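J.: Heads up, there are several structures right after this.
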Structure P
Amino acid sequence: MLNRFFKKRYSSIPADLILLFNKELSLNPKDESLYIAAFTHKSINKKGINNERLEFLGDAVLSSIVGEYLFNKYPDKKEGFLSQMRAKIVSRENLNYYGECLNLEPHINYKRGNVVYKSLLGNVVEALFGAIYLDLGYNKTKAIFINELLLKKSDLVSLEKENADYKSRLIIHCQKAKISLAFKVVEEKIEKGKKSFTIGAYIDGELKNTATGSSKKDAERMVSKKIILEL
């Protein structure tokens, strides 16, 4: 009976995914196409609709939501502390953790095989919140993320005590020193079907160091570590 209800109301989104949305996020989707796209990886649909654009949007939306939340929660804390806390909450590791908590992997439409997508879950979390934002607006998106994920799945006291990741530390260092920081792709390779990215970190326009990783974000973290250790 329940499955019949979902099939009638939702023609595209699988019933088990709708149940997950209802149970874990108190979410009732309206525009089905957004959520189908959010759970479609580019390995399945490189040229057509996939979740990359929604991931881009979700990244910006979550950064804004978390920034606003921290600004109000810690009225006496300085910009450096707030930046570090935001970086920890929206980090790929933490978003991957949220994806694990929600058990998103079985619902993702991607090419399963020998290739390991390290940021698969975190990217889908970003894409999902990009979809929620377009579907239901900023306030609803904020309420879902804060109430259903941040406050239920994270321990903010423990996060406060953790050291910021190297990329965050480098960003904060450059902000305090009033110098510019930019990460740029120096080289992109495909060997035996596996992609790798060499990223250069430029401070005030000068190339300081490079690092190579299986994703741009991994390479950015590694080159940031090199520079922080040099500092």
Structure Q
Amino acid sequence: MSALIKQSFRTRSYAGEADLQAIVDLINACDAVDHLDQETSVEELRLEFADPDFEAARDLRLWEDAQGRLTGYGWMWVPSATDVQDGFLGFKVHPDVRGQGIEDQILAWAEEWTRKIGLTTPRSVKLRSGVRESQVSRIALLEKSGFTITRSFYRMARSMTEPLITPQLPNGYTVRSLHETETEAWVEMFNQTFIDHWDFHPLTIEQRQYWMKNPDYAADL
């Protein structure tokens, strides 16, 4: 029986457009194995990186093997602070090299990144990372690194072959599309609606405007 030979990996910062296709290929290779419905394209990823709360040069880190092939990457998202400053970590590791040390390096990078954020704010700082129930290995990895489960969510679905129920609105109310001039009022309404939700972070006008510029955004829906 031959032992698993661990490769050596190097890490670097995001280099811009030249890295997009490699990141897309990595995401799609992971999704082919993990079945998380996260397959993407260069156009979709470019739009994600245009998020006003995300700075790719600062918040994204890449890992490559000795041949220069992208084998993993981690990204951090820091939403508007409340009484706690959260840092959310997402990461992908190519199925061929999982368990060879990249995951530990990504977590170490994220922890250091979060510590630096902690030096700039008087608030307590927490590092969070989401995981699906089916990702048993990732759950074990996070628990080994000191993460604990703080919240679980259900993903719900309904058949689209069955008729939709017509909503009954209270007298005097109608449903219509949002006008761009109403963005500020909509954001205020949204924040007041969800202010008591677990781990609430206020939405900004810039974030809402970013959503509305998405090519898939349909105002009438």
Structure R
Amino acid sequence: MSTDRVPHLESLARAVTSCRACPRLVAWREQVAREKRAAFRDEEYWGRPVPGFGDPQARVVIVGLAPAAHGANRTGRMFTGDRSGDWLYASLFRTGFANQPTSVSADDGLELTGAWITAPVRCAPPQNRPTVEERDRCAPFLAEELDLVPWRVAVALGGYGWDAVLRATGWEGRKPVFGHGAEAPLPGGAVLLGSYHVSQQNTFTGRLTEEMLDAVFARAAALAGRGRPDTAPAVHEHRRT
């Protein structure tokens, strides 16, 4: 699969960006792209579904929720152009996964090493709340992506991403409880790690600190074989973001 991985990921990206399966999401993402936010009124918004981004050989895959209306829906790259992305990429830089600490546009020179970033829902949803039906229509994209990228560790940013990874990997039985720093074994020997989402609600209130986020990615690097064995971060159980 290694020689075919990049073409298959490119084909998947084309399928993602051309998808119009969810009328409500199509209408919303395009409305946002037309009306824009005042600060970005001179920019051309992406306004389409957002494909995954990163290193095709990644051993760590990072799973969020969905593109932000004026973030990835504007820039066309996951977690790019908003405050959540500021936190995420700064941490990835500090922990050795990114070549720079910022992600402001799709052509800013950012490169990831050993990490791939994706989401269960590829269109920006109103109020950041996709319906179950929208989530399920989008699920095959994530499942295919997880088959193509040779990951060993999944970092779920929030309970939504945690549940999505469990569904995509065929988890059966009682679900492990999401929490910051939580770990769960997955089929085939992979590991699922939990982190509070890098939302402004979490970062502004101090519920998620830089040290907490860095500890999760350091643990992911160690489990993926990219660094020395590390002590697992303290677990804070919580069912949602």
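Only the coordinates and a few stated rules stand behind these numbers; no lab work does. As the structure is a prediction and not an experimental result, all values here were calculated from the model. Cβ atoms are built from the backbone, for glycine too; each structure is taken alone.
J.: With percent of Cα pairs over 33 Å apart computed per structure, which member of P, Q, R shows the largest figure? Intermediate results must be reported in sequence, preceding the final value.
T.: Numbers: P: 23; Q: 27; R: 11.
Comparing P, Q, R by percent of Cα pairs over 33 Å apart, the maximum is at Q.
J.: Assign the value 2.7, calculated as mean projected area of the Cα convex hull in nm², for residues 58-97 alone, to the correct structure from P, Q, R.
T.: P
J.: For distance in nm of label points 7 Å out along Cα→Cβ at positions 82 and 106, which of P, Q, R scores largest?
T.: P
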